[in-house]
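Nothing in this text is a laboratory measurement; each read-out follows from the coordinates by a stated rule. These numbers were taken from a predicted model, which means no experiment stands behind them.
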Structure P
Amino acid sequence: MAIRLSGMVSGMDTESLVSALVSSYKLKKDNLVKAQTKLSWKQEKWKTMNTSIYGFYSGKLSSARFSTSYNLKTSTVSNDKYAKVSASSSAVSGTQRLKVNHLAATGYLTGGKITATDKSKVTGSTKLSDIIGTKDGSISVKTSSGIKSIDITEDMNVSQFTAKLKEAGLNANFDDNNGRFFISAKESGKNNDFSLTANDANGLNALKALGIYTVNDTDKAEYTRLAALTEGTDAYNTELESMYTKATAKDTAKNYADKYNAAKDKLDALAADDTWDHSYTLDEYVAKLKTETPDLLNAYDKYKKEKVDSEGNTVKDSDGNVVYEYDTEAMEKDGVKEEYEAAVKKKASNESLIKVYDDNSKVIEDTKDYVTIGDDGKAVANETNEKVVQEVSDTNADRQAKAKALLDSKIAMAKTAANDIDNTASSDTTKAVRITGQDSEIVLNGATFTNNTNNYSINGLTIQALNVTGTDEVTITTDTDVDGIYDMIKGFLKDYNDLVKSVDVAYNAASSKGYEPLTSDEKDAMSDDEVKKWEEKIKDSLLRKDSTLGSVLDTMKNDMARSFKVGDKSYSLSSFGIATLGYFNSPENETGVYHIDGNKDDTYTSANTDKLKSMIASDPDTVITFFSQLASQLYKDLGSKMTASSTSSAYTIYNDKQMNTQYSEYNTKISEAEDKVTTWEDYYYSKFSAMESALAKMNAQSSSLTGLFS
């Protein structure tokens, strides 16, 4: 900001004069700022109002349209020790009888305490071979999702075995502190139970040594089933088919085509790369690199030396070859370090390019005979290709052979294990404890129901079994939830009343004629409290008599006053003891507020007869149908006022787009007005400055003449 020193010669108050001269321009600018401020306040006022209207529209009003929001039923149990019950709108009113015969159980195995063969503590890192005493073995895990085999290897440890159990579909954990496995099914119920069975003698030994071998009906049934399988029978063949996944010509052909095309894409990308010399073909360039690359570091052989460890021993790689390194310090002294590093970088780059070329060329060579090449050079999957057909045949034969060997081994083991179970007392096992999966069973009104959980959904009732009733029987009583429906309607009317009152307050606000937003100078002349009251006066009146708000208010009041037919009879809110207090009896801005007769929370109507609750108890369908129609009509009419247009956004009651445009236009106008004020200030100051200069010269000349004559 320029600092002006004026009026020093003339003695005139130049700043006041300039300010007066440009005051009309400043006034225009101030009026624009005030108008923009008022617009921004109005935008905020509308945003708040729109939030309230949309909140009602998408909340209680939206829910009130659907009969399911009112069709509330309540259920009670004569003894809640045995069951919890809730009712949906479709539940039948009346009394029903319930017995709980069984509760659902999840298959669970608490393993026996185990130690290593050397009696040391077992942890997650302990190898299984140090517990079992053998280095191999195989077991099967059967769950509701299928059968998976786990091969026990020499290097497998406890944590890895636990992970395999999880992969097979179980919950599994090994507790280091207690030295036990804890294993369970993923879900409760008989059909979701699991079994752990051995595939061979070492597998059976592993189950025992790991403390997870138990004498239980589930495992015994699995061993017995396997022992009964005979090669050549349908049961045997079905089991065999389930133990391996057959390869298909379609998947195999697609796999080869995908590999070929992926490799071709990489070679095409390499050919298009501009980082290599394109005066050669790609094949020629790679051949050239293969010849030149090995010699890139030959010039630095004199700096190459054998690498030694901290003890001075020569370091060798895994193949027994001596490892070399380069003396970069010596290179730096000789001034060739940068050349060497560039050669190393070039060698690595060349080798990378060669590898991409060789790897993908090999893929293309290996897969080309398994696909059909299209006109675009891309591979197309061909299920009838002889090599594909032969590979599928070979693959399936190999998979079947492996599965058969495993199945035959399992059958042999099962025969031994089944006999072992029959002749083994539970006290001779590893002290593992097994809970078998069980379905729950209830009897409702004489009909028996089973489920893998304790939860049932039957004819509108949700039943959670908690305890077995034994010879006892409990009753379930279901009836219309009068209080629930009443509270639903009461909540809807409360939200409506809150909204219509706030709209009335804004629409009927007192006029703020003569009040405009204050400039900074005007604020400085007033106290903070006076400024606050001044601005509140304006803000409170921003939506006064607004035509858009008035239209919304009329829509709400008109819809609430409408009648709707239920059957052959018309009903209005007054039919249910719901009405306003009337124009003369209503408090200010509450002429549109509705009151429920007999509502204990309403001081105006609490003493009246509760007609609404009586009608809900005697004829809930009529009440529900009426309020659903009323809410649907109001929802439709409010929604039509919130549709998007060229001036307003979707679900917006006011012209928000238009106001945003107006606000931006004010920015431009204010900027132009400020420029005009500055331009005229500069103009007038320049004139006064010229006058001051002229006066100064005149005074100087006068002083000179006076000096001459004196």
Structure Q
Amino acid sequence: MTQQLLQQLVEMRGIETHFVDAWGNPATIAQESQEKLLNVLGYNTTNETEIQRQISEDIQSVWLSPLNPVQVIRSGELLVVPVRLPIELVNDTHVLVITEESGEVSEFKVIPTDGELSASAHIDDVEFHEYQLTINAELPLGYHTMELRADSDVLASVRLIVAPKACYTPEPVAEGKKVWGLSVQLYCIRSESNWGIGDFSDLRKLVGYAASVGADFIGLNPIHALYPANPNACSPYGPSSRRWLNYLYIDPSVIEGFEHDDVQAILNREDFQQQLAHVRQVEHVDYEGVTRLKLALLRAVFDVYNNKYLKKNTKQNKAFKAFVAEGGTSLDMLAVYDALQSHLQKEGKECWGWPVFPDEYKDYHNPAVEKFKKANLTDVKFYLFMQWIAAEQLEAANQAAQDAGMTIGLYRDLAVGVSEGSAEIWGNKDLYCTDASVGAPPDILGPLGQNWGLPPMDPHKLYQQGYQPIIDLFAANMASSGSLRIDHVMALLRLWWVVKGDDAKDGGYLYYPVDDLLGILALESHRNKSLVIGEDLGTVPDEIRVKLADNGVYSYRVFFFEQAEDGGFFSPSHYPIQSMSTLTTHDMPTLIGFWHCLDLELGKELGLYPTEEILQTLYADRHKNKQAILDTLHGHNSVSGDVGHDVNVTGMTQPLNYGMQVHMAGGSSALLSLQLEDWLQMDKPVNIPGTFNEYPNWRRKLTQNIESIFDNGDIQSLAGQLTQARNNASK
């Protein structure tokens, strides 16, 4: 009986028991893993009585709610509303009141029994019925409210979301235009003027350079807010908040107040200039050095700007206050968190994240936090100011892309989660399960499985919160851009949860309300005119790929993974039109690294392969793959006769490198993304999955300044060939 009850609870909470792994083999989630997942969701599984009680509580909570907390429908669909009431009320006349986002109100008199009876239950000896009521309402796209009333009493209310059938696609792309663009890790950019890390001014320049040679977009790493007081926590995929921006990308020199004598005095100090020269010259981003310099200068600029504008009734202050008001609790939470973490750091206290904060500060909603905020208003205002400036500078880069006539412009990247010590969790702990982490089961990229250290959202709590956190994430990350790439887009369907202390391979899948989430994604996509790309690599069930395509989400196709059963590589002309193709990603080696097996050498040094046999198998597979690549390139006349036919004597050369890129450009994917590192023929990767301190992830810079890259005749020729190939593919 206990086992049956556990399985009932497992099914109720959407825990998967079986799945197909990355190699196409059936796999089973261990019973122990299923129970552990229930535990981190808050369930006590120690005895049958407790399990039965919790199941009853969950069932009761549904039946005692006359309406669901949120309902998502698509444009043109009938509005069918489930209503649950005690049997003595089901024959009474009720009123459904729909208040549209615009404020327009409609009322519908309903008798529950006029609908279709769909279920019934007994709660404390009271019989409840659920009816499906069909409401004849033509509602516009948007976020509306629906209330169930009896006389003047509001029995329940539901958030009603009306979404388009599919995500937005720009008209030129919808009409068949094939475009290409460059993907870049913004922090990697070198320039003549930045402070040892790429910034939004560099991005604005890059947009101009790239557009001038035919590019239609610039793809970015996640530019989410990280940790000013913990700069070495630098992974863009482990942020503090996904709604806000990384202040390190601010260019201080273009903020009004930078030329003030007080600011210039700091800038021109000998020690400051020495440190600035150092962070510019080093091979890897020195996050501690860059943070120290930028915080000092930005605080000085803020002091000037604050005194001149933000303490007076100026248009600048009105704009700043409007930004803060629109940011609401989320922005306040981040600013308070950053100020508090900095304060604790100065006191010499452990402060990597809220789990080690003093008890009174471990939750944003604690009275002590409000007291701290009131005592440190100027510090909090400084962090609000930085978010305002960052948003303005990002928008300037976006405007430059539009002015340059780019079809898409900037495309942003939404990380799958936030790190454990983040401000995002600090302010909404009820939503996140901090005793688990998001990851992946064993696959080609991670033979041991992956644990990303990112606590997942509880899908039930997300539903109870009317999906507002996910709405905010989509909207914030579509701002100032023409496209959004969603990292690990399978998260809309299911996520691999790893319980704290367990190996990644011992995790399990939890399902999410994919149809609702895709509806919200489509709505925000149209509101923000943002094309959506879903990173659908790894262990991907066929059902999600079909569902994503039907919802207008562009697939993500990596050349090295597009292989037939015989080992040959599919021609890019066979890729789905509704996709973005690429040769490599930030989690993969560069073209030179791949060809010369530098990633396998590094993996061996770092202990990423459990056995020598696995490593040798990878070497053998790589050898076969490289020969297959040469075969397909020559078979399609994508490279000249100067490139060898035999892998045993053919190294990576510029003609082979560029030939692979032009080969991709002739493909059928609507979008083609190329890595700037491969234009520069770099050999070192930016990230090695499964490593932390073993390799300088997220730090490796480009080898050239962006000002000089586009002066290179070979690169100009490559860009011209890419544009021509894309134009030919459009015909």
Structure R
Amino acid sequence: MKEISSSRIYEILGDEFKNIYIVDCASQCVYAFKESLKLPGFSQSMKYNDAMNQYIDDRVYESNRDMLRMALSFHSLYTRLEKTEQFNIHYQSKSDSEVHFMYTHFGRIMDGNRLDKIIIGFANEDLDIRRNNLDMVNNTIVPSGLRRKVLIVEDNEINREILKETLKDDYDILEAINGEEGLKILSQNYKDISIILLDVVMPVCDGFEFLNRQKSDSLLASVPVIVTTGNNSQEDELKCLGLGAVDFITKPYNARIVKSRIDSVIKLRESSMTLAAIERDELTGLYTRQAFYHHARTFIDFISNKNCHVVVLDVADFKLINGTYGTKKGNDVLVYLANAFRYYGKNGLLTRYEGDQLLGLFHSDEHIDVEKIEKNLYKIVEDAPIPNIRIKVGIYENVDKNLQIPIICDRALMAVKSISKDFKTNVAFFTKEMNQKQLAQRQMENEFKSAILNKEFKVYYQPKYDVKTEQIVGAEALVRWQKQDGEIISPGKFIPLFERDGLVVQLDTYVFENVCQFQHYRIQNNLPIVPISVNLSRASIHFSHVVAKYVEIVEQNEIPFDCVPLELTESAALYSQQIATITEQLVKAGFILHMDDFGSGYSSLTSLNELKFSTVKLDKSLIDYINQNRGKKIIQQAIDLGHGLDMKVVAEGVETKYQRDCLEKMRCDEIQGFYYSKPLKEEDFISLASY
């Protein structure tokens, strides 16, 4: 291709463009002249239509693509540049997880009377159009600090003056004497113009051509047009409406009618803008949850004869992604997944349901193919912006259409939640058992308050035995739920639930108060006591007034702090500055701290070093390996570690004589487990302890 000088390019485009491409009209090939943002897969020479289609697919916001394909086809472009030296096209682009407002400038280089080269410049014009830069004025959207602008495109000076005089008190006025000038003004100010008053009959570029050219640019086309005309030709009205005009005003002008029509059109447009802002998630472009709820009911009712399915995509450990790679990269992941969801769920209604959860409602009479979903997931993970992301999928198949939309969505969420900790399983279906479990959990939550008032939670005591003397030297307080009808609910059902919803803080306090009252009774009646440890959950540790509350309970019962040690699970005691501060306050107040469940997973040696524990309790999962050589060595090292840090060592979950004898040889201090005793009711514990 014949070289073109830089000065000639800048003469046509200026120097503001990030990307400049040159199209050779004879070969219809496009070449990169200046390219700071290279297109993926862009070669030194590509056919123009291929290059534009690739650009549109990769960069252009979905709703603008069809318009651009028509406006930027080589034939359309060539025909237009034969008639005009240059023009702009405005559109929205999506990159860096954000929507950008772009414009492309097209210019021409002639060889005599023949169009020889087309020069294309791409530029970003992000100014202040984004929703968060808009203020609400009179319940409508208006650019911050500005009055609405009206563009009057009218060649007759008297008519322009009449319109200006009618509107000047309420609007800022821009003027153009023909359609060509009007398009130029619109291109430069479309973000601020609320409405266009367009005359049909004008020289240079009439109203019909104006509308036709405006229609080819999606952002310019978003500005509503009211056509003004001196004749009452129904044919002209229909032609203008077909080209995108929204209303007609006839001449001579009636001030009240002009103002009323303009006001109605602007309010309608701005209401639509407000709705669009509310409906779409700004990051992903998917529906917001509330908009999804609204449209989902219509969607289901419309296809009442077909089966519907809800599918949830959940990113495992998304907080870890944000913490490791940063929030921007986390946003990139969400945008990528939203686009993948669109691709694989073309016929669905999609929403960003939660921060890292995407949800879709689909219709199909075919059975869901899990193998196909697994393959799609593999492809999505392979191409993700960061390596090794894990995506879980929850599915509610053949939804009950009589249910409310939030309940329908909850069922898919239940399914994905059921595999959130399962590294082997990526797809789960909602089952009736899940629903029954959720109903049971909600019932437990609803009954919690009355259960506390009615003292349905019973404190049980599991003795701790000295290994050498085999005498009871302490106990751990555990809780059971015995309902008034006699039903007993396992702690494995209600403790994890209450830990998730925060009710465990009240339950911890309830148990601690009961144990303190038990110790108070023993002391007041001159009966012997042994330390009874009480569990302090993760949620309670983070409760802001936990130290003051527990100190108050001890002082009210007039008992020594060391007779109610506090047990912190290993995971709850993972070292942090907040945990360090709380534990230091507890120790300073007089409490003795035990690390519970050591060896169950985290094994935080930092916590043992930094936090002031007096006792470490070896978890049952560790003791179960005592019959293996490696397991025995690990347990021995754990005991030696505890002693080396001047701590007592208690072994939990001891069930056999062999385990007990091994622990004695290893110089473990205390044993707790079914070998000696299961958790006991208060009266049984007193009887067994013989005090």
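Given structures P, Q, R, which gives the highest value for relative contact order in percent (Cα under 8 Å, 6 or more apart)? Show your work: numbers first, answer last.
Details: P: 24; Q: 16; R: 6.
Greatest value across P, Q, R: structure P.
Output the label of whichever structure in P, Q, R has the greatest value of Cα Rg over 2.2 N^0.38 Å. Could the numbers behind the result be given before it?
Values: P: 1.71; Q: 1.01; R: 1.39.
Once Cα Rg over 2.2 N^0.38 Å is tallied for P, Q, R, the winner is P.
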